[in-house]
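Once you scroll down, you'll see the structures, which are given as structure tokens.
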Structure I
């Protein structure tokens, strides 16, 4: 029994530290004037890990929340005209990965058609903006 409690505490601590790491990376992504591919990869990996862990635990709303948070940060950073063009391009490239994860989630969810339509429309607008 004590072993089970210890594993639960350790797992909770891991999740909190992973979430804190994600928040710190997100803050860096949103405030730095020029992003590196390495920083963005670490941000993406951490956010996707959190989403995958939430989904594996059956917490689909939390999973969606992590993915939407990634999506919103990347979208807003990519559309910010004050950002360096290279940073904006990196964000848009990463945005597609999150878009496809959300797309898959909404397609498999009963009643997810409305969310999928809205997300697809937004990505069409962003793609048009880039061209």
Structure II
């Protein structure tokens, strides 16, 4: 394997920020799936059906997204995105994912679409820069 290919400087900040935010959402979902209850005044944020297996998967996906955000590695970013999309698909097809858990998965879809768009824009920009350098 070669060296880490970094995303271009012009889009790296936004992409890396979105990857870290996506990781934070995954880590939050993992904690809620492990049974965390967050008191919010008159109500409590919690998942109606905590699924520790899903929490484990979300923690792994969050770690991959966080690592991608820290390193800016293009391959790692793509791998983390694929893992995220698979996790979201599993979560949205599960009958046990209801209420706040389903709403959180909807937010994860938006973040995944944003990461995909940023990776595609970056790839296109890198191809143009490579062609111009030849």
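Here relative contact order in percent (Cα under 8 Å, 6 or more apart) was derived from just one of the structures I, II, and that gives 18; the source is I. Which of I, II yields 0.95 for FRET efficiency 1/(1 + (r/R0)^6) of positions 23 and 95 (r between Cβ atoms, R0 = 30 Å, to 0.05), as computed? Only structure I yields this read-out.
Ranked by FRET efficiency 1/(1 + (r/R0)^6) of positions 47 and 79 (r between Cβ atoms, R0 = 30 Å, to 0.05), structures I, II are led by I, which has the greatest value. The greatest value of volume of the Cα convex hull per residue in Å³ among structures I, II is that of II. Figure out for me which of the structures I, II the number -30000 belongs to, where helix-only ellipticity at 222 nm (-39500 (n - 2.57) for each DSSP H run of 4 or more, over all residues; to 500) was derived from the coordinates. Going through each structure in turn, the value belongs to I. Each of I, II could give FRET efficiency 1/(1 + (r/R0)^6) of positions 103 and 119 (r between Cβ atoms, R0 = 30 Å, to 0.05), but the derived value 0.75 comes from II.
Bear in mind that the values in this text are calculations on the coordinates, not laboratory data. A quick note: this is a predicted structure, and the numbers were derived from the prediction, not measured. Cβ atoms are built from the backbone, for glycine too; each structure is taken alone.
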